[in-house]
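S.K.: Some structures to go through are shown next.
No lab work stands behind these numbers, since they all come straight from the coordinates. None of the values given here were measured: they were computed from a predicted structure. Cβ atoms are built from the backbone, for glycine too; each structure is taken alone.
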Structure I
Amino acid sequence: MPGLIGKKVGMTSIYSAAGKNLPCTVLEVGPCVVTQVRTLERDGYEAVQLGYGERSEKHTSKAMQGHFKSAGVSPQRRLAEFRAFAQELQPGDTLNVADVFNEGEFVSVIGKSKGKGFQGVVRRHGFGGVGQATHGQHNRLRAPGSVGAASTPARVFKGMRMAGQMGNGRVTIENLEILKVMPEEGLLIVKGAVPGHKGSTVIIRKPEA
């Protein structure tokens with residue numbers, strides 16, 4: 001299996017064998033159940049669909065209830081597909097953190113970043129502001145400055161860095177080292193930070209071969 005689904009528990013730090021204090025993130029990974037196996041003949045591609053976190057039937061749509069019933073599993077809160085996998089899996093199989101990950105491996109963690117609302121260009125893009133704060137300047141210090149061009153092309157180019165919503169987007173952090181695997185607690189400790197708030201769902205993937 002190239003990956004599993006989990007959630008972010010929080011950040012801490014541990015000491016390496018050399019005595020260096022390493023910042024790390026604790027992830028609760030699995031158990032994940034197989035809800036569907038995609039085949040080349042039926043679906044046009046090969047993949048396995050995993051579910052994580054049980055959900056009540058009351059908060060599950062009728063279509064998804066049928067989907068989970070056909071797999072013989074309870075309703076799941078989050079689904080994700082993993083394309084490249086070598087082992088034979090069947091709907092209803094359960095995967096835990098120790099079945100997939102080992103200490104010393106490098107993984108990518110995918111999550112939704114914290115939403116920071118509507119922000120200006122100074123906070124969102126690190127602009128330095130316009131001019132100085134003295135000599136009669138009123139309220140232009142944190143302004144974006146000129147954004148347009150002359151009569152040619154007489155428009156603002158797409159992709160111009162401007163004010164707007166900050167955060168609340170899918171973010172992938174690559175090459176995070178696994179410092180510790182704790183199979184009894186279902187925990188994975190990775191070096192560095194991962195996107196999202198405490199309790200948010202994340203996808204942990206191994207790099208593609």
Structure II
Amino acid sequence: MSALASLLKSMKFMLSSPSYSSLPKDYGVEVAFAGRSNAGKSSVLNALANRKALAKTSSVPGKTRHINLFSLTDDQEKRLADLPGYGYAKVDAREQARWGEELTRYITERESLKGVVIVMDMRHPLTENDKQMVILCRTGDKPVHVLLNKADKLKANKRAAIKKSFEKELAILAPGASYSIFSAVKGDGIPELRSAIARFIDAS
């Protein structure tokens with residue numbers, strides 16, 4: 001087992017911040033997980049840790065409204081962040097605007113943030129909201145890894161077709177961005193995701 005795999009399996013919930021200004025001191029290394037409200041971010045984090053309830057999942061999209069931090073080390077120098085989901089239409093417009101402002105500050109101002117994993121539903125990748133997040137990360141000079149989640153819901157030929165068109169679009173939108181295919185349900189793609197997280201951490 002790699003050192004990072006061991007850290008991921010022992011990570012602990014650290015705190016939940018309702019706003020950028022309430023986050024702890026900007027030090028160490030953070031890797032953030034962003035995505036639409038129904039993309040499965042919490043399930044991805046649970047799969048990484050091989051635990052069922054580390055990150056709270058919900059059948060109600062848009063429930064995560066805080067920045068939730070998880071520590072990988074006892075000194076909390078290395079952390080993962082679960083960001084509020086975006087793009088859920090039933091959330092009040094003012095609340096959506098507030099989330100947008102908080103995420104913009106986090107992505108562009110947080111110096112300890114060394115990379116962003118953008119979780120997408122592989123059946124519907126690169127929605128307009130996803131594209132805006134990719135562009136925001138480029139604006140904030142934060143490297144991106146796109147995680148095509150819920151691959152288990154597609155047959156192999158459909159996955160191949162989506163992968164081909166997605167690669168072309170991502171190359172134009174974010175040259176140099178990496179991606180991998182994932183299934184939180186089956187646990188497929190965990191080694192590739194660990195590698196992406198390790199690159200962000202090691203590059204700090």
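S.K.: When helix-only ellipticity at 222 nm (-39500 (n - 2.57) for each DSSP H run of 4 or more, over all residues; to 500) is computed for each of I, II, which one produces -2500?
M.R.: I
S.K.: Computing relative contact order in percent (Cα under 8 Å, 6 or more apart) gives 24 for which of I, II?
M.R.: This figure was derived from II.
S.K.: Follow-up. Out of I, II, which structure matches 229 when volume of the Cα convex hull per residue in Å³ is calculated?
M.R.: I
S.K.: Now, a different point. If we compute distance in nm of label points 7 Å out along Cα→Cβ at positions 41 and 81 for structures I, II, which one ends up with the highest value?
M.R.: I
S.K.: Ranked on mean count of other Cβ atoms within 10 Å over residues 105-112, which label among I, II comes first with the largest value?
M.R.: That would be structure I.
S.K.: Tell me which of I, II gives 75 when you compute percent of Cα pairs over 15 Å apart, for residues 129-192 alone.
M.R.: Only structure I yields this read-out.
S.K.: Can you rank I, II by distance in nm of label points 7 Å out along Cα→Cβ at positions 145 and 161 and just name the one with the largest value?
M.R.: Largest calculated value belongs to II.
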